[in-house]
Structure 1
Amino acid sequence: MDKKLLSAVEVITDRIPQMPELAIVLGSGFRAILSSDELSEGIGFDAIPGCASPNVPGHESAAIVLASLGGRRVVLVSGRMHYYEGHSMETITLPVRALARAGVRKLLLTNAAGGIAPGMQVGDLMCFVDHINMIGENPLRGPLGAGGTGFVDLTHLYSQRMNRLIKECSSRHGFTIHDGVYVGVSGPSFETPAEIRMFERLGGDAVGMSTIPEAIAARQAGLEVGGLSFITNHAAGKGAEEIKHDDVMDALRQAGTRLAAVLTDFCRHEGCPEIEP
């Protein structure tokens, strides 16, 4: 095992010796759940070897946090590192790889995305049924210090079982939710209308700048993976408004409480081991 990964696993397991089965990566807008009273002390990214503190609004103070949500033990990854910040794929995927080594078996990845598909509106949710990697790099490229083989079958990367549960929970909290294909790009600039037209013709339903590297690394590690996007804006050429990061963040803040309720409901029904009294 890579030395940085081994050191990260040691730091995490020292603080969380009994690792829950389920981890949730909290993308932009989903961090409202951190206001819960049922959180344990977190492990800041700056204390985990190989991690870096993100500097993107909505991802500050990144940490791995043990929580009780819906009466279930779950570990939350609050914030994430992005390729467009200049991080390597090794760095971006280290939290997921370390949690897998520490005992996590299920992973829900959340993010903010721009809507491409007709009928997809700002404020909707989308379950991943597949993805298109347009980032230009694969996290399994090069020496596989994390172990395993790079020739990983991604045919059934996203769990239909988890998707069914996500959709049930989202509908209970008033969200319109779609099945869709997520297109991952490198960013940080938003896409051009021509690029969005291309993605639509390729079968893409929403576009964002994260998640795919973590999903591939998680699949390599044998985890069950789910993906969930909150649609914050219409992709370029799909709406009349100019795309601004501040507007994206405003949409996320407005939906934060309801997104937190969806995740809590998901944890309640996911089947993780019950919290010990």
Structure 2
Amino acid sequence: MNLKKSYKEKYGYERIITDRNSVLTFAEADMLKLRGGGEYTIDEKGKEFALVVLYGTINVKGEDFCFENVGIRKSVFDGVGETVYVGKDTEFTVRAVGGDAKICIAKAPADRYYKPQVLKTADIKTKTLGKDSFLRTAAFNLAENAEANLLYIGEFWVENGKWASFPPHKHDVDDMPAEGFLDEIYYYEFDRPQGFGVQMVYSADKDPDKAYKVVSGDFVEIPKGYHPFSVAPGYKNYCLWIMAGKHRGIFCTTEEKHKWINS
């Protein structure tokens, strides 16, 4: 099973991880790049959406809502990604304002309608996680700050040979409150064109048991298992993480033999 997919940046709308080409249960991801003044309309039934602005500024408009000037960064290394949530069975149009804009559109099946919401910089919490060689900064873009069915989304930044998602953890069984079942997708960018990292996805039964070299534009699906990541020395990494499950939150267990690292 190949869990890696790649996106080459270009104008237009592209479906990357779908309910037809993926082993995931819930999470999907599309990419949208617009020229300044360009727009795109989405009308897909039965799903909720989260639009994370990777760079540029957008307006998002529906029948009874309009969020203007969402997104303030010039690149993914320039602060947190402002985010718009759009609920089930809601048509909406995205318009780029003032220049090009690139947006990652996460989606998942939805049983219940939640009203559209905008999460601006002031609404998004950041936190420093880990220590020493696995120190990183994380943001929680669509988390406890928003209502949703399944989507739970954030970002992290890792640099200079450090690790993330470490010690290795997983969230592939429902054993609440210790662990909840949540799909996850990682999307990566690096501060230089030649930058890269290594993403592992493995489980105790070695199904899966993968290690991928990832570069800017790559996605990796995480259907189960542990999923530590490391960036190459000298480079800075950005990762958007998209989780989807009925228990929205960080409900995960650490790989037993590596727990000592946190002591």
Structure 3
Amino acid sequence: MSDKLKIDLDSEVAILTLNDPARLNAADLEMVQALIEALQGLTGGRIAARAAILTGEGRAFCSGANLAAAAGEVTLADGSRDVGRPLEIGYNPLMTALAALPIPLITAVNGPAAGIGCAFALMGDLVLAAESAAFAIAFRRIALVPDGGLSWILPRLVGKARAMELCLLGETVGSQQALDWGLINRRYPDAELMPKALELARNLASGPPSLGMTRQLIWDGMDHGFSSQLERERRAQKQAGLTDDFMEGIAAFLQKRPPDFKGR
């Protein structure tokens, strides 16, 4: 595993920390591959967790793609240039893996989140931001287009008008404006961000498997029609109803006590 990603376990919460603080956690294919492997570990059960947090080391969440490394990543064998290649072989599989994660994901945005780093941040089911956090869709500054799914997710989060403003002007949005616009869920003083993220993650980790199914339904629902989503809900409800935690939830309700979910 690359040292550009730290993985810690707090009970049943996996904390994934982007770990290249000298470069403000700028992402390169090494970091991306490490993240993909960690997500595969969570999905396959090799990393035993019922919720996950993604954050950054130091004073930034992720400053975007590591442009110093990009030259080698985009130059083909014949000397031509394909800036879309890193997306195909790294970033797009990562975003797909984030969306398909079977457990709830919190992103704790501890500082600047720019470019692809902003895309990472917005993939959280709950997006928490420090007061010092800032968001920038600044691809225009290097004559590129938004990637990491930003052209898909931003209009769904903030509507077409604000998505256009973010992408075409490339202005930096502070954490309060991000909260007002609906880019993030909650905003905390810097020192409180990780304690609050852990508190929420532990809450999610103590819940039933249906929480993971719920996050997958909502992600699917952003891309499907109403009728097909009804069928997805029906299939997921059958799956949820087969869990031990469903029986525990019913028993706890009838006995008027808090449920003791085991995640199975």
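Read-outs: derived from the displayed coordinates by stated rules, not from any lab. Just so we're clear, the structure is a prediction, and the values are computed from it rather than from any experiment. Cβ atoms are built from the backbone, for glycine too; each structure is taken alone.
Here are a few things to note about the model shown:
- When relative contact order in percent (Cα under 8 Å, 6 or more apart) is calculated for each of 1, 2, 3, the greatest value falls to 1.
- Origin of the derived value 0 (helix-only ellipticity at 222 nm (-39500 (n - 2.57) for each DSSP H run of 4 or more, over all residues; to 500); candidates 1, 2, 3): 2
- Test item: Cα Rg over 2.2 N^0.38 Å, for residues 52-123 alone calculated as 1.25, pick one of 1, 2, 3: 3
- Answer label among 1, 2, 3 for the case where distance in nm of label points 7 Å out along Cα→Cβ at positions 4 and 92, calculated from the coordinates, equals 1.4: 1
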